[in-house]
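Chemist: Take a look at the structures listed below.
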Structure I
Amino acid sequence: MSHIPPLDPNVAARKGFRESEERLKRFWTEASVAEEPGGWVVLLDGRAPKTPAHDRFVLPTEAAARIVADEWAAQGEFLDPGSMPATRLAATAIDRVSQTREPVADEIAAYVGSDLLCYLAEHPTSLVTEQDHHWTPWRDWAGREMGIAVTATRGIVHCAQPPESLARVRELALALDDFALTGLAMATPLLGSAILGLAVQRRALSGTQAFDLSRLDEAFQERQWGIDADNAERTAARRAEAELLDRWFRALG
């Protein structure tokens, strides 16, 4: 699961949403949250918007529900799904991940087999030294704190990891609730590393710190050859995703 699907602008039509021909027009004044049995629900003028599968946005904590409600509150005249990543994240957790937990955990565990932190450069020496310095502590952390033993190699030739480590990541993923599991499923491919994803989920690293670790090679190349404008824009968007995931995990508690 490398991307969170966009919010379908048609999903809430039966709850009073009025649409333009192509875009959903804002119909609410206030976005709020309220506690109910089972969690915290997002409300628009006292009514619950719907996910693409026509479920309500009920989240496990007040803080997480407020992140979603704030996105609705910040909308202008028309709904802009691209500016609502937490809403899409919540919808994915409710509609999809809740129904496919084991396959999602399998995908996360598979990343350990080719985890970014296990593939170090062969040259130049300065990059090799930088990767050793920054990545080795997090491979060690994974073994010490989570029982995920991994082996590092240099170059791109595949290095098989212990099956027990993949099984351990799967176990840790399945121990999460649907919302944290969805966040981990987004963080892992974004960072290219299940270890870094788990470090953010467990708040051992911030989203920004993990993102910077994930792009040591890219940052090295930028220092050598300069920054391409298009790539800088993509990097900024990916960094924003990492920052959102940091807020998401912290809001979940």
Structure II
Amino acid sequence: MHFTTERRLDDGVLEREFVVGDVPGILWTPASVPAPLILMGHPGGLRRMHPRLVGRARRSAVDGFASAAIELPGGGDRAPLADLEKARADLHQALANQAPVDEIVDRLVLPLVDRAVPEWQSTLDSLLAQPELRGPVGFSGGPAAIAVRLARVDPRIAAVNLFAGSYVPRAMFEEARRITVPLHVLLQWDDAGNDRQLALDLFDAFGSPEKTLSANMGGHTGVPAFAGEEVARFFTRHLR
């Protein structure tokens, strides 16, 4: 892990950009360390997503958590991946024509998961080697399929908050059934760009004895503030 930039935010949170191999990321640590760690998933484009990510990280720091995010394969400033770009374009076209999408979702999501999860694990190795960070580790965000695979294969993930709605191949539902860590799911009921029924089916498939679905009216970016507070209480229960 190589840190490339460092700045102290006005609330005392330390924000540092880093690189692990060729994977860029950002780490936010609270004033009080060592701190448990929350991995923040997002749809790609670290610079584009930065305002939302730093807001989430600063809220987590209030409860004493560090947060980290990395760039997805093919996302942001990373080299584009032609196969994923083609599948993404095919998906948009199929949705516009109301055509079946299962085969396209497999072509898009499964290779992305296969690439992204080992990068998350390598990054987690490096993060937990830092003296200011410790377990247990939570995962918050998406894409949902990446969260499913990471929670299934990495025992360091102790709790998952999932942003529901992104496409998950049906083949991965069996992986969801094998996940038993505490689960909290945020679902925006009127998110026009995502598949509500798929999100409900995935929630039903999870094998976690403790799982909660928080469904709220509104579009993709309309998550109410109180729903975020529920997430904060979820991680406080399971990571502290």
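Chemist: Once distance in nm of label points 7 Å out along Cα→Cβ at positions 39 and 143 is calculated for every structure in I, II, which label goes with the largest value?
Modeler: I
Chemist: OK, next. Taking 3.5 as the value of distance in nm of label points 7 Å out along Cα→Cβ at positions 71 and 127 derived from one of the structures shown (I, II), identify that structure.
Modeler: Computed on structure I.
Chemist: State the single structure among I, II that was used to calculate helix-only ellipticity at 222 nm (-39500 (n - 2.57) for each DSSP H run of 4 or more, over all residues; to 500), giving -13500.
Modeler: II
Chemist: Further, regarding this structure: Just checking, which of I, II has the largest value of distance in nm of label points 7 Å out along Cα→Cβ at positions 167 and 199?
Modeler: I
Chemist: Hey, volume of the Cα convex hull per residue in Å³ derived from one of I, II reads 130; which structure?
Modeler: It traces back to I.
Chemist: Follow-up question, since we're still on this one. Identify which of structures I, II gives the largest calculated value of relative contact order in percent (Cα under 8 Å, 6 or more apart).
Modeler: Structure I gives the largest value of relative contact order in percent (Cα under 8 Å, 6 or more apart) among I, II.
Any read-out appearing in this document is the output of simple, stated calculations on the displayed coordinates, not a laboratory observation. Everything numeric here is computed off the predicted structure, so don't read it as measured data. Cβ atoms are built from the backbone, for glycine too; each structure is taken alone.
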